[in-house]
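**Q** Next up, some structures in structure tokens.
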Structure P
């Protein structure tokens, strides 16, 4: 299941594993206060939600086809996030830990590169900028 929410991620409960699951891996992405040498004060995430959910579900389906996993869950937060807030949670259950770790990394990497979620960093010096968005050409 792939979700987008403006609610804090700490309160969400991902699905549990079945009795034949040997390992569950969970990745939690936090808002940090430093990026590429610049002091960050907060982040804003914007999303094209319908497409994001569709692409996120596609990524989870691909992970299930590529790795022998039992279940995968991902939720990404949008809106204004403070330093230390959870931005993304991914949970993967598998028969063995290696597959769970590999699938979790795959999901995080694919969500970051394919899902239409845009991140704007606000810096302590008052400046701000979109991350990963190319500047318009003159």
Structure Q
């Protein structure tokens, strides 16, 4: 997975945020986060849905795996992070895991974005978390 992620990161940066692999286009952000335990700096490409100006939504789907992705734990421990956005470049954001109706509404946006997200939810018994990345003040 690390090699695949790196190839997506390289393509994103080489093409000013456009990723043709798997038809991602300009729908990805690169999430810069810090390991919750290790303190290691990491970059993860993620599908993002723009909710409104200054807010990006990301889903901790992990392809429908039974456990959450490591980056979610990293954001909970270290919520002040940066993203690389195809249109805005590097942006400082604060991560917030959404709950209740706000999470459900945001999740529907992902299901509208791609049928794959609905399939991920069918594959797992966990409720897939959705994170809002809000531009830091």
Structure R
């Protein structure tokens, strides 16, 4: 990127680095089964950015095609989940929020795919919930 990035980030070991221009289009928690498996957590928190505004570098970057039309990137050195890209959002890249150094500055706006949330996850944060990735409310 030719200009100074607005946001910087890195994986746990520092092998993969992020430079981001601009602000996210959205920030949300995803409870889908694929995100649960990919992160070994109850949900993943993503920020959606224009693909053209994100530069991911590093020797450790590994690509995994987790399902048809879906690409996930992670650090092959430390295992940190880095990004999600799907055919449903061809111009976007979804970054795992906590890789960004200033992640605390971004407030999640919703929970998605809550039809698959773990029964012990109690969403009492007042955020809107969606059964799937669409605009349908729970």
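All of the numbers you see were taken from the coordinates with simple rules; none came from a lab. Since the model is a prediction, treat every value here as computed from it, not as a measurement. Cβ atoms are built from the backbone, for glycine too; each structure is taken alone.
**Q** P, Q, R: which one has P(r) over Cα pairs in 10 Å bins from 0, in percent, as calculated, at 12, 39, 32, 14, 3, 0?
**A** That value comes from structure P.
**Q** Out of P, Q, R, which structure matches 20, 47, 33 when P(r) over Cα pairs in 10 Å bins from 0, in percent, for residues 24-71 alone is calculated?
**A** Computed on structure R.
**Q** Still on this model: Distance in nm of label points 7 Å out along Cα→Cβ at positions 40 and 112 computed as 1.1: which structure among P, Q, R?
**A** For distance in nm of label points 7 Å out along Cα→Cβ at positions 40 and 112, the value 1.1 is produced by structure P.
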